[in-house]
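Below, each structure is written out as structure tokens.
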Structure I
Amino acid sequence: MASVIQEVEQLAGGGAAEIILVAQDTTAYGADLREKNGLYRLLKELIKISRLQWIRILYAYPHPANFHPPLLEMLSGEEKICSYLDIPIQHIDAKILQRMGRRASERETRELINGIKKDYPGIHLRTTLMVGFPGEGEQEFKELLAFVREVEFTHLGVFAYSPEEGTKAARIKGLVSSAIAAERAAHIMELQQGISWKKNNELIGSTLPVLIDGISAEPEGILQGRTAFQAPEIDGVVHIKKGKANGGEMVLVKITQAGPYDLVGEIERKS
């Protein structure tokens with residue numbers, strides 16, 4: 001833990017405004033060191049670093065044991081920690097999860113996601129899905145589609161399965177054609193686009209803290225930043241059509257327009 005804190009102190013001292021914590025299972029941090037609630041304890045130390053503006057957590061494996069209430073309360077209430085969780089569930093059908101070798105069951109996954117949404121509505125959820133896994137029929141896909149519609153994730157990515165030689169999955173019967181897998185992926189993204197657009201439209205008129213990244217390539221020449229629920233390079237951005245700021249600065253932006261992924265706004269003042 002000391003080495004992580006030291007590295008973050010060095011990065012913040014060098015001007016980094018945002019730090020991303022990522023691992024194969026970030027919420028299980030410290031388990032191999034027999035550290036109980038390791039991520040929570042680490043975050044308690046990182047928020048003390050004065051020059052740091054945001055801490056973001058990516059790739060939180062959906063195992064309920066890793067999401068104890070103090071951690072979720074910190075995520076929803078501590079201003080330095082982005083109220084954002086990337087929980088890649090991959091699928092929701094019980095049979096497919098078992099075939100994938102996932103450590104969280106359908107029931108555990110549903111209870112985790114629905115519990116966070118109910119008890120900590122301020123935390124924005126991102127997930128990653130895989131369609132076309134061997135054995136995924138129409139019924140299994142419809143169940144996944146219904147779950148996406150029900151949960152309304154803030155952000156979502158989806159991949160079509162492709163066999164990898166030498167893996168256990170490549171030997172499982174019931175291969176789905178690449179055309180059907182691609183069609184299913186497109187169907188989910190079409191559904192998610194509507195969900196994202198609805199959520200973004202609800203933000204019009206609100207004022208949000210935005211971290212300035214710099215000048216955007218498209219539209220060319222205007223400021224671009226991100227809210228706490230927009231991770232760099234994987235989620236949308238905020239295009240700023242009025243106001244001036246430098247990269248790394250935190251500003252308050254009034255949202256004036258919304259698209260399915262990006263937001264448009266005007267700087268009201270420095271945060």
Structure II
Amino acid sequence: MQVYIGLDDREIVASDVAASSIRRRTDADIKIIYLNHRELRKQGWFQRPWHIDADSGEYRDLLDSKNFSTQFSHTRFLIPALQNFKGWALFMDADMIFLSDIKHLFALCDDKYAVMCVKHNHHPPQNAIKMDGRLQQSYYRKNWSSFVLWNCSHPANEQLTKERVNYMKGADLHAFSWLNDSDIGSIPYRYNYISGISPKLNQGEKPSVIHYTEGGPWFNQNKDVPYADLWIKEYKDWQREAGNENISPIPSIHYDIAEKIHRR
């Protein structure tokens with residue numbers, strides 16, 4: 001099982017905790033890969049030019065002049081090409097944790113679909129603010145691409161070459177515009193559960209994957225978000241298992257992690 005996790009300099013700790021939450025709950029043979037835009041640029045996979053506003057820190061894509069929130073906003077769409085258009089792979093944002101065995105998720109893979117995701121109905125208010133003071137961008141099919149089972153072998157995904165990923169508009173990528181609607185399969189909403197946006201869970205039911213899309217407790221201003229206690233528990237478990245000598249006791253945007261742990 002191939003799993004790709006977004007990597008952003010401000011949220012390295014979140015990526016590591018997300019990876020740990022998967023490993024701790026499965027005995028499956030999995031390979032976890034971080035989508036690091038710097039490494040992908042060095043390897044010739046990613047060339048999109050960015051501008052970073054000196055005052056706000058906002059990222060702006062110089063191809064379509066649109067702001068975006070994370071350093072892996074576009075690189076997730078390279079996954080079919082990175083997989084040589086073979087097999088299935090999962091992409092997940094960094095700001096997520098698994099509370100279930102990932103084998104149950106991969107058991108949902110259906111070869112008739114090019115991608116499978118939770119089809120959120122998310123329309124944030126204008127000028128809303130989310131993680132790290134960023135503007136909450138509104139776009140068609142928002143958050144569908146935040147957690148995706150990619151059928152890299154599907155013929156429709158052959159269109160998604162690295163060249164296309166590097167020049168398509170960001171909004172078209174996130175909307176899966178190269179696919180027909182019938183190519184997009186659904187997975188249960190508990191696999192990309194966003195408090196206040198996803199349907200309410202039944203009594204006694206818990207999310208399979210929690211998504212802290214508006215900012216998780218590794219940001220100082222988000223210490224009290226819903227399910228913060230579950231993320232903190234995952235963080236502490238990861239600390240304990242990874243060894244404490246090189247790990248900050250307080251998750252924050254200033255987190256500094258040892259290279260040997262980050263690259264494990």
Structure III
Amino acid sequence: MDLSGNGPNGRLPDGAPDQVDATKFRNFSANDITNMWSYHAVANVIRGHSLLASLPEVDRSRIAITGISWGGYLTCIVAGLDHRFKAAVPVYGCGFLGDNSVWKEGSLARMTPEARALWLQNFDPSQYLGDTQCPILFLNGTHDFAYPFDSYQKSYRLVSPKLRYVSVVMKLPHGHIWTFPEVDQFIDRALNHKPFSEIGPLQTNGSIVLAKSTQRLESASLNYTTNTGPWQKREWTTIPATISRKTIKAELPETTPLVYFFTATNKENLRVSSEYSELE
């Protein structure tokens with residue numbers, strides 16, 4: 001699906017707004033909301049879903065959505081608006097872009113205060129994620145240049161804990177990469193009502209941190225950083241964690257400030273993670 005108003009030979013005469021940042025983040029007023037790229041892109045995805053569901057060879061009860069980067073951004077919005085989807089996987093994309101993102105000091109900062117507030121009110125995924133009603137897997141990396149770790153966590157915490165799953169991978173590359181096995185496996189399991197591996201909340205007992213998993217895991221690690229500043233520039237240390245049945249355990253370093261989380265793989269080598277915690 002093209003979401004930039006393009007056809008096989010270039011722009012269509014009646015194409016929707018282009019996807020370049022100058023168009024997505026242009027100054028606009030409340031009367032102009034329906035002419036913005038995000039509005040058209042979301043509407044096109046929902047209409048595309050209706051078209052797909054109308055085909056006789058399609059089981060409309062088994063349709064999921066996924067997208068990469070700006071596609072992940074759109075997936076976050078659509079998951080909260082179109083409750084016909086049975087599963088969702090936003091890759092990289094998240095909300096709270098006005099709090100921390102590559103656009104905060106760039107395209108968003110160049111907008112007028114009024115237009116910026118209007119954009120965040122209408123087009124930031126944080127306005128919609130809380131209405132998600134299907135299982136959703138958030139897949140991202142620790143050093144993503146566009147969608148940083150803190151905005152990512154605030155985004156997935158808007159979704160009910162019963163529906164959200166997290167896979168934050170150390171230094172996951174950002175790109176139009178369609179080979180992350182977690183995406184296909186999560187959607188397959190969600191559509192067939194099968195469980196997906198999950199790491200529960202972190203618990204601390206002195207210097208020991210532990211968490212429970214919903215399924216048997218093959219390996220686990222504790223990742224931590226004592227750096228502050230931009231998430232993309234922080235250096236992380238990864239140490240082995242022990243697994244006893246479905247409990248993951250590791251010893252925390254004594255240094256603070258500290259940010260830490262578990263990553264693990266199951267027997268299918270799929271990567272899952274816990275949420276992160278902080279010690280000041």
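I, II, III: which one has helix-only ellipticity at 222 nm (-39500 (n - 2.57) for each DSSP H run of 4 or more, over all residues; to 500), as calculated, at -5000? Can you show the working numbers first?
Details: I: -10500; II: -5000; III: -7000.
For helix-only ellipticity at 222 nm (-39500 (n - 2.57) for each DSSP H run of 4 or more, over all residues; to 500), the value -5000 is produced by structure II.
A value of 0.90 was computed for FRET efficiency 1/(1 + (r/R0)^6) of positions 58 and 114 (r between Cβ atoms, R0 = 30 Å, to 0.05); which of I, II, III is the source structure?
On the way: I: 0.90; II: 0.45; III: 0.10.
Working through the options, I get structure I.
Readers should treat all values here as calculations from the given coordinates under stated rules, not as data from a laboratory. Quantities reported herein were computed from a predicted structural model and do not represent experimental measurements. Cβ atoms are built from the backbone, for glycine too; each structure is taken alone.
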